[in-house]
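For reference, the structures are reproduced in the following blocks.
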Structure P
Amino acid sequence: MAMVIKSTFASTDGPKSAIDMAVFAAEECLKRAGVPVHAVDLLINTGVFRDENIIEPAIAPLIQRKLGMNLDPVENDHLHQSTFSFDITDGENGFLTAAGVARAFLQTRQARYALIVSGDVHPSLTDHDAFPFESMAAAALLAIEDTGRDQGFQDFHFRTSANGSYGFCANVDLSRNGLAGRRTMSFSIDPDYHEKLGRFASGMLREIFSDGKMDPAGLRYLLTSQHTEAFGRRMLDQLDLEGAETVDLYSLCGNPHTSSLIAGYDYLSARGLLKPGDRVLFVSSGAGLSAACSLYTV
């Protein structure tokens, strides 16, 4: 039994709202899979930057409400069907963290379908010039299946630096901006942040390969965070992964932040570039410094 990706969706054409982007992506993702909204048992939101800097409540239940996802089991005749929704705030590593959590629910049959959604927006809900990320709606539907062959996600690996270097920081100063703080945010990025991330993520992978925890042989695609143009290509060169390819979304739309990995997979899937047996290595990296990875077989 393996956890597989049933469908994905990613687009920059959604509304400029973290909640509405997630709803838009979720609906399109479920439509592609032919799965009704009420069949989703687990809904996880991994977006970080939210409408008007909302902190509480969690965004996932608000997304669930707009989707009409098992809000009243009696009224909708789904007495034995409910949806557990929550947020995971782990920056660029959010998708892999959420996938790891989802696998625990799916493998124990506590859920049949898990839907992960993401999308970041400037708190003013506008295309703010200073916002360092591209607002992209993304969703991935996961399920446990017995396909009779080697498929799905393998183990998840996570690493955090011990040197106290964050590299990137976002701050909301309510004492200075008052009520206007709901629509403003300050960003601080170290000059060599992206170079450090590349080295940190590559170092994590080298250690995993050398320890025999993951076999990179026959790798078809490397999907990475999209911090800069050709970020994934530089990682391929550093790791000497011959024959593997990567997806450079940055040159197309900029940095989708928490939506990067789903968007990368959706790019390949939507163009028919994935075939059964292809091995795809998901690698994310972000502030912390932190990194995560998992090998997926189509």
Structure Q
Amino acid sequence: MKAMTYCEVRADAGRRLAAAGVPDADIDAELLLEYSSGRDRAHVLTVLGEPVPEEVLARYEEAVKLRLLRIPLQQITGETEFMGIRFLVSDKVLCPRQDTETVAEEAIHVIRQKQKETAAGGRKVRVLDLCTGSGCLIVSVARFCPGTEAAASDISPEALEIAEKNAALAGVSVSFTESDLFEKISGSFDVIISNPPYIRSRDIPDLMEEVKDHEPHLALDGGPDGLLFYRKIASGAPHFLNDGGVLLFEIGMDEGEDVRKILGECGFADIQVRKDLAGNDRLVLGSRYV
């Protein structure tokens, strides 16, 4: 029997994934083929008419079977890209989303402003990332804002293990602490950032299978109204922010006004709601003045 070519196995996988209702089936079929063959897209394109070696075909078939089970692509490959940086992922952390890059970019902008303000005094800007997960926010901040004193925490030791590896891979220095929000945090900070759990508990069963079945509910469940962690963090943050310090949250697309109100009730000023590239509310930030 004639061996199937790269083009044929990719097309077959795309059809199977699409029939199973997998989103972006053709794209996933292509990315899984690159992963299974150990070749990048440009290289795969040059061998589309060539037969697929048996060992590559076996790896590809196993990867496709996992995707048919709706295991996220990033968990199959074990990595993803965020802000142009390679991040390791697993089922112990949320896969970094492109929407969150809007939050990272705003945090970088705020921190660079703080660096200008503190330059005369020779003091480093201190940044804390709560609910760090994979570490995508704090690692991005540390990479794009050199000289920042970066710290991060998470309640999950498994998540912190991955975040530490990601910081090492990116070549940045971050101090990680296993902590339930501020419980084991000490010192004061110029900027606190967080992408906390914000899905309403009742909405979790309606999420995509990739999310509800394969990502940690600990990182998803924001309580009955989705606002539990915003209240906890906003009420605790003033005790850890320097004068003029900024608190910056990622939010769900329908939570902007609620989180704005929470920050106002906790004494924050200059509160702003910002949108992502899709035009959805994506972050809220406010300043704390003594």
Structure R
Amino acid sequence: MERRSFLKKSALASSLALTSSAMFSNSLLKKETAHKFKLKYAPHAGMFKHHVGDDILDQLQFMTDQGFNAFEDNEMRNRPIKTQEAIAKLMQNNHMEMGVFVAHKIYWKDANLASGNKEFRNEFLKDIQNSVAVAKRTNAKWMTVVPGHVDLRQDDDYQTANVIEALKQASAILEPHNITMVLEPLNFRNHPGMFLNESPQAYQICKAVNSPSCKILFDIYHQQIQEGNLIPNIETCWDEIAYFQIGDNPGRNEPTTGEINYKNIFKYIHSKGYTGILGMEHGNSVSGKTGEQAVIEAYKQTDTF
């Protein structure tokens, strides 16, 4: 090999080594300087797109660089398998946990599970079975379930029995995989006519199903509108709550933009020894990068206790 060629190749190798070393050092620096949240807040896809664009992997990297160590994605089961696998790999590399995804087709106007209709029930159970593969692929432990609309032709107690039976069968599918479906009560204002709307109702159903694979998703935004009395209701339901979601009221935006005292609620949840995820299922009160930064600052402010 000629001396000039050798020197060029040596210089190139040294340059690549320095670049790789610099990238590794920058990655470590970002992790060391990222904010340390006391609870596991989980942003969703699109929440920080003005900082990094539409690519979900870039968004995930931005989230972890800000100190968030969890992620939730309602649409995960509808994403291509390669995308699911890429998300899971990046999350694993960044020590992020996967939050909920929606496990089945939600009926906003039809009484699917409440009706007791076997076709609706079988469709639901098939979706649950298919969602097991998604959960395993993405290392998810929880999946969201919404029982659908009320059946105006049936007594409330019959509807409750129908929902319980469907959930018992779904739990039998999930239990061997240590996966939990979380039932989400929805408020009457945003989602009128839904069967499940209050935490005591969800608590009653979970007690009747009596399975570690059937628990409550306590969405603080929905329950503030539906019933208020947040901390006492969280306390009463505590042994059946497996997951929280966040949104201030009015507006369903980040904490500090509405009437809910999130600093006290987060402090209470932390005091209970909660180690699960709190999904950031809300919008940004201000558009663009400014609004995205405001979301980050809001969580830093309310996480101080």
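Of note:
- Parent structure of the calculated result -8500, given that helix-only ellipticity at 222 nm (-39500 (n - 2.57) for each DSSP H run of 4 or more, over all residues; to 500) is the read-out and P, Q, R the choices: P
- At a computed 52, 41, 24 (Cα extents along the principal axes in Å, for residues 67-194 alone), which of P, Q, R: P
- Origin of the value 2.3, where distance in nm of label points 7 Å out along Cα→Cβ at positions 179 and 275 was derived from one of P, Q, R: R
Quick note: the coordinates plus some simple rules give every number you see, no bench work behind them. Everything numeric here is computed off the predicted structure, so don't read it as measured data. Cβ atoms are built from the backbone, for glycine too; each structure is taken alone.
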